[in-house]
Structure 1
Amino acid sequence: MVFIRKNLLPLTIFIGVLAIYIHNLSRATYGGDVGDLLNAAATMGVAHAPGYPLFTFLGFLLSRINFISPAFMIGLISAFSGAFGVLIFYYLSLKFTKSRLISVISALLLAFTYYFWFYNEIGEVFALNNFFALLLFLTAVVYSSSKNIKYLFLLAFIAGLSLTNHQTIILIFPSLLVLVFPRLIKDFKKPKNIVLSFLFGALGLIPYIYIPIASFHNPPINWDHVHNLDSFLHLVLRKDYGTFSIGSFASSSVEQRIIDVKIYFFNIITQATIPASFVIFLGLIHLLKNNRKLLLSLFLAFILSGPFFVYYSGFPFVNSFNLGVYERFITLSFIVYLMLFPFGLLLLKTILDKFLSKKILSSLIICVFILIPLMLFRFNYVKTDLSGLTAGDDVAYDLLSPLPKNSMIFLNGDTVLFNTWYVHFGKNFRPDVQVVNINGVTENKYFKDKQESYLKKYPNEKNKINSNVNVTLEIAKTTPVFSIADIEPTKGKQLNWVPYGLSNKLFIGDLPSNAEYKKQMGKLWKSFHIPKTDTLVMGNLTIADIPLFYSNALVRTGNYFLNHYGDKVSASEYYQKALEADGSNPAAFQSIGNYYLKENNCGLAQMNLNAAIELDRYNPVPYFFQYYNYISCFKNEKKAKTIINEYNKVFKSNFLDDLTKTIKNIEG
């Protein structure tokens with residue numbers, strides 16, 4: 001009872017924040033890597049590199065409780081991590097400022113800032129990573145000011161454990177070393193303490209045992225098939241991505257990286273709000289005068305996990321999805337940034353105490369700053385309320401539901417593939433369907449068996465690039481085959497892929513008539529759950545590619561009506577639906593522009609093609625269409641030269657040469 005009375009205020013904050021987080025928690029999968037992590041946890045599988053064993057194992061235990069959905073139960077890891085993180089932030093602030101008022105305001109500021117709050121609402125590893133970062137700082141601070149060697153061993157254990165969740169946590173390790181260095185040198189004079197520290201650190205790494213155990217029972221998704229030390233290190237060291245690389249994408253130029261860092265600082269300051277950032281600046285001044293060691297520690301943590309990481313990783317900001325990936329990696333530095341806030345309020349209160357006769361007046365003025373977290377709560381609540389968002393599950397259901405019994409479907413792309421894995425394996429939906437990763441076809445046992453059978457029959461095909469295509473054709477003789485991307489041979493006749501809802505169906509034999517196809521597609525699209533992009537929740541960036549996925553499928557369907565059947569009316573209807581699904585889809589504007597070009601409507605063709613170019617400057621096709629629009633429709637060579645010059649400037653290439661090559665490729 002004494003403990004509760006002493007800690008009633010922080011416990012009230014913890015329970016209140018936790019209740020909000022659980023209320024807003026996603027009941028479905030989201031976007032990006034979430035589907036893979038949820039699926040790995042629900043099926044006791046192995047997630048993508050580096051495996052995330054701690055999160056996956058905890059998720060596996062929680063998913064055994066059949067309540068609401070696996071996504072919700074696994075997501076509780078994030079909700080509790082976030083609430084405990086807020087509690088730790090309160091105690092950190094209290095330890096340094098000795099002010100409960102300042103600590104409450106600081107804790108609520110952290111709780112309701114978007115970067116921190118949002119990842120507490122989905123089944124991802126970043127909320128747990130944020131919790132570990134705060135816990136490590138608190139433990140390091142307590143150890144550096146305590147004479148108890150046990151805190152060093154606790155720090156070593158937590159550090160090891162944190163590495164089994166997300167490896168970016170290592171970016172704050174140098175900062176922790178700065179905090180504990182004087183005390184560490186003293187304690188490390190005893191060899192026993194060095195040995196015990198390493199042992200406790202190694203003890204924290206025990207969750208990595210989960211990976212070979214899970215891999216051994218051969219789960220449906222088993223990244224890197226860990227069966228020996230080499231395959232284990234391959235996964236844990238992320239060799240598929242490049243061990244010291246953040247991803248397998250084309251990185252940005254030096255100029256773009258500098259721009260990215262500028263964008264980073266703008267986002268950090270504005271997400272915290274301008275008033276809070278001003279207080280944070282005051283906190284920097286306070287620490288500069290009173291605690292330079294702590295300032296150095298926080299500065300090092302901020303630089304390494306923030307601007308350095310953004311510059312080093314070189315995220316190419318080419319679409320909303322990549323921006324979403326970027327956002328989740330900068331939450332760590334954002335928390336470090338907010339750590340200066342309580343010191344800023346402390347400096348402000350100290351100044352006010354000097355000028356005001358009664359200290360209670362300065363406290364009342366400080367109370368005004370509670371408006372910042374309250375304002376953030378009001379603004380960010382709707383953006384983080386994922387409790388009713390089902391788009392992540394819906395896209396998987398819409399992919400799998402229309403498929404005939406015992407079909408096979410090829411998928412790729414993080415959100416679409418991973419979300420379908422979760423619904424298919426984690427929720428056991430359509431177990432009769434074979435879901436195959438285009439980029440790892442042999443991971444699927446069904447496809448692998450068919451491939452081995454085919455290669456026994458045609459041994460000369462073994463080293464040919466077209467082998468997988470021929471295996472697919474062999475499968476299609478007895479099994480309905482679908483794909484979200486056309487799988488074509490490198491040479492020879494193209495396959496008959498016909499848009500079929502969100503995927504394409506491989507036809508061997510007669511194609512449907514226009515009337516049959518129109519009726520079938522009309523019925524199919526009426527049953528789909530096309531998400532609305534006009535809600536704030538759908539604006540979260542890593543899920544922004546779901547409306548685009550629907551929109552692109554509608555564009556493909558419209559193109560098929562136009563190019564195969566010459567059905568302009570149906571094509572126009574599907575193009576319009578594509579824009580309704582995602583009004584910023586460049587492919588939709590490109591197809592509409594091409595449609596009007598064929599109708600000799602120069603003005604509307606120009607308008608839509610310009611929109612396509614503006615939305616995606618690095619797609620050459622709308623430039624080619626616009627050129628033909630100026631030459632054949634407007635009959636304006638001056639405007640045609642303008643588009644040529646613009647193309648040459650953007651692509652650093654010769655327009656006419658590229659156009660000729662494109663035409664030859666299409667004809668070939």
Structure 2
Amino acid sequence: MGKGIVQKILEKHIVEGKWEPGKEIAIKIDQTLTQDATGTMAYLQFEAMGAPKVKTELSVSYVDHNTVQIGFENADDHKYLQSVATKYGIIYSRAGNGICHQVHLERFGRPGKTLLGSDSHTPTGGGIGMVAIGAGGLDVAVAMAGGSFYLTCPKVIKVNLRGKLKPWCAAKDVVLKMLEIFTTKGNVGCVFEYAGDGVKTLSVPERATITNMGAECGVTTSVFPSDETTRAFLKAQDREKDWSELNADSDAEYEKVIDLDLSEIVPLTAYPHSPGNIKTVKELEGMEVDQVCLGSCTNSSYKDLMTVANILKGKKAHPNVSFVIAPGSKQVLENITRDGGLTDLIGAGARIAESACGFCIGNSQSPKTEAVSLRTSNRNFLGRSGTKSAQAYLVSPETAAAAVITGKMTDPRDLEKRGIKYPNVQMPESFYIDDSMFIYPTEHPENIKINRGPNIGDPPAALPMPDSITGEVTIKVEDQITTDHIIPAGSKMKYRSNVPKYSEFLFEVVDSNFYERAKKIRDSGKSNIFIAGLSYGQGSSREHAALCPMFMGTKAVIAKSFERIHTANLINFGIIPLTFKNESDYNKIEQGDDLEIPNIKNVIKNGENLKVKNTSKELEFEVDYNLSDRQREIILAGGTLAYMKNKA
């Protein structure tokens with residue numbers, strides 16, 4: 001039997017277990033990336049492990065999230081990151097150099113390699129033929145120290161692309177169609193592997209857009225073949241030596257195969273407040289638009305920006321539209337400048353933002369009250385834009401450009417009626433390259449002093465699992481609660497290395513009284529217990545959505561189902577993820593109920609059935625815990641750091 005691309009790459013990297021979908025395996029990680037919002041804690045954890053230097057082939061520390069320096073916290077943390085990188089053998093990408101996924105695709109990604117990143121959109125690297133996986137910062141720290149990364153051997157879904165996209169229809173519309181088909185839940189433990197004649201019609205940036213937003217479906221990653229298109233991209237980056245061909249065998253078998261005809265794709269949008277809420281742009285045509293934001297790791301490539309620049313050439317932004325552009329990297333900005341695109345964008349009235357995540361994470365460009373904001377980013381969760389009442393719609397660059405001109409949601413195909421021809425932007429044969437914004441490690445690490453500002457604290461220590469858990473339901477939430485709901489992004493992320501302070505903002509978008517209630521429960525000696533619906537922990541990989549609850553005394557979360565990265569993060573910090581054996585039991589629990597999980601330590605140790613008592617209502621219900629033997633040991637120890645110390 002032949003093998004697919006994912007199987008070929010993973011089998012070369014498996015160090016524990018074997019290719020058996022559904023079973024836990026451990027793999028060797030070739031490359032890692034971090035960004036500053038998650039990286040600060042990851043490097044504090046790396047330091048706590050005592051490793052003298054990173055043991056990967058390549059590790060890069062990017063500064064792309066908290067680049068707006070209001071107050072000392074972000075600037076201090078960036079100096080910490082720079083000093084750690086220089087000392088421990090990590091490449092440091094300075095603020096302004098660009099968004100980690102865009103820059104890594106340009107300068108470091110290599111077909112056939114494994115990449116682990118402390119950001120959920122790390123699968124962007126799949127556009128170049130990598131198995132690129134998002135994870136919590138602690139998992140990345142372990143990989144940098146030479147440890148393996150554990151995951152469920154994935155079930156691979158083959159997506160057979162046929163045909164070719166029609167003018168005005170984009171890669172963003174392809175992945176929005178994938179979200180319409182697969183939704184944002186129920187895909188844990190799967191990988192999308194793209195194949196078919198349609199693949200060769202897509203450039204590497206288009207492929208990267210598609211793999212980037214596979215994260216919104218909840219899959220582990222998405223992967224494209226490495227072919228002559230990949231080779232041409234790497235050659236244009238002066239990295240042809242990094243290319244290798246990578247294709248699936250013709251007789252490879254898959255968990256499932258679907259066909260997608262690119263010629264049938266139409267302009268789509270994800271409406272508030274989930275990437276899985278899909279409509280055609282035609283359905284919302286005529287809706288007035290207040291803001292258009294072009295950029296993010298999903299759609300900020302040279303091809304994206306030059307396409308919009310050509311559409312807007314000689315045009316002006318509608319008077320009611322605030323138009324913002326954030327190039328994905330310094331390289332993108334330099335190349336669109338050299339090719340005249342920047343002049344056209346500025347001439348159209350664009351506000352040029354920094355090459356950073358910015359508006360995507362609510363760190364800048366928050367729209368006005370009750371605004372309609374069209375964004376080419378990947379998430380439109382409630383409040384993520386920084387304005388809770390705003391309505392964020394996810395669209396392609398082409399649809400964004402149409403709204404800039406008309407001031408309304410407009411199917412970009414209708415621009416032809418205005419005499420605007422679709423610009424067929426070609427990828428450059430060679431990019432202008434300037435790597436001066438990278439700082440490389442020193443050959444004399446003993447001379448480097450780590451810079452620690454007053455906002456930086458040690459990672460809080462978790463306590464071992466108690467014999468029994470006695471706690472209170474601090475909060476009960478519905479389906480599809482994201483990590484943005486649990487712990488906010490935006491301006492609050494400057495406290496990412498100050499866990500006691502950051503914890504004050506837990507669940508603030510859901511319940512402004514949560515922190516005081518949780519603090520009171522913790523201080524009384526009881527555990528905080530969370531109750532949740534389906535797909536708890538969607539979205540960002542930020543481990544603070546588990547780390548801060550751990551600091552607040554949480555030992556268990558009971559949900560209908562969990563998403564992959566958040567499950568791993570909960571386990572890493574000694575919080576047991578439990579699922580209802582009977583989902584109807586969710587309806588029998590209320591906020592404020594007292595729960596008891598008796599004898600949990602021995603039950604987990606022996607792999608026995610686990611029951612939870614609701615002492616407020618004199619009820620009892622069963623829960624499941626899907627833990628490997630290794631994960632059981634981690635939970636009992638109180639988290640991964642404690643587990644590693646015990647093993648040492």
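Every number here is computed from the coordinates shown, using simple stated rules; none is lab data. What you see is a predicted model; the values in this text were computed from it and never measured. Cβ atoms are built from the backbone, for glycine too; each structure is taken alone.
Work out distance in nm of label points 7 Å out along Cα→Cβ at positions 146 and 298 for each of structures 1, 2, then name the structure with the largest result.
Result for distance in nm of label points 7 Å out along Cα→Cβ at positions 146 and 298 over 1, 2: largest is 2.
Looking at structures 1, 2, which one was FRET efficiency 1/(1 + (r/R0)^6) of positions 66 and 338 (r between Cβ atoms, R0 = 35 Å, to 0.05) calculated from, given that it came out as 0.40?
Numbers: 1: 0.40; 2: 0.75.
Computing FRET efficiency 1/(1 + (r/R0)^6) of positions 66 and 338 (r between Cβ atoms, R0 = 35 Å, to 0.05) on every structure in 1, 2 gives 0.40 only for 1.
Taking -20000 as the value of helix-only ellipticity at 222 nm (-39500 (n - 2.57) for each DSSP H run of 4 or more, over all residues; to 500) derived from one of the structures shown (1, 2), identify that structure.
1
Match the computed value -0.51, -0.84 of log10 I(q)/I(0) by the Debye sum over Cα atoms at q = 0.11, 0.15 Å⁻¹, for residues 434-553 alone to one of the structures 1, 2, and report its label.
Details: 1: -0.51, -0.84; 2: -0.48, -0.76.
Value -0.51, -0.84 for log10 I(q)/I(0) by the Debye sum over Cα atoms at q = 0.11, 0.15 Å⁻¹, for residues 434-553 alone corresponds to 1 out of 1, 2.
Tell me which structure, out of 1, 2, gives -0.21, -0.41, -0.87 once log10 I(q)/I(0) by the Debye sum over Cα atoms at q = 0.05, 0.07, 0.10 Å⁻¹ is calculated. Mind showing how you got there, number by number?
Details: 1: -0.29, -0.55, -1.04; 2: -0.21, -0.41, -0.87.
Structure of origin is 2.
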(message) Once mean count of other Cβ atoms within 10 Å over residues 18-25 is calculated for all of 1, 2, which comes out largest?
(response) 1
(message) With percent of Cα pairs over 18 Å apart, for residues 162-217 alone coming out at 52, pick the structure among 1, 2 it was computed from.
(response) 1
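Taking mean count of other Cβ atoms within 10 Å over residues 506-513 for each of 1, 2, which is largest?
On the way: 1: 12.4; 2: 17.5.
The maximum falls on structure 2.
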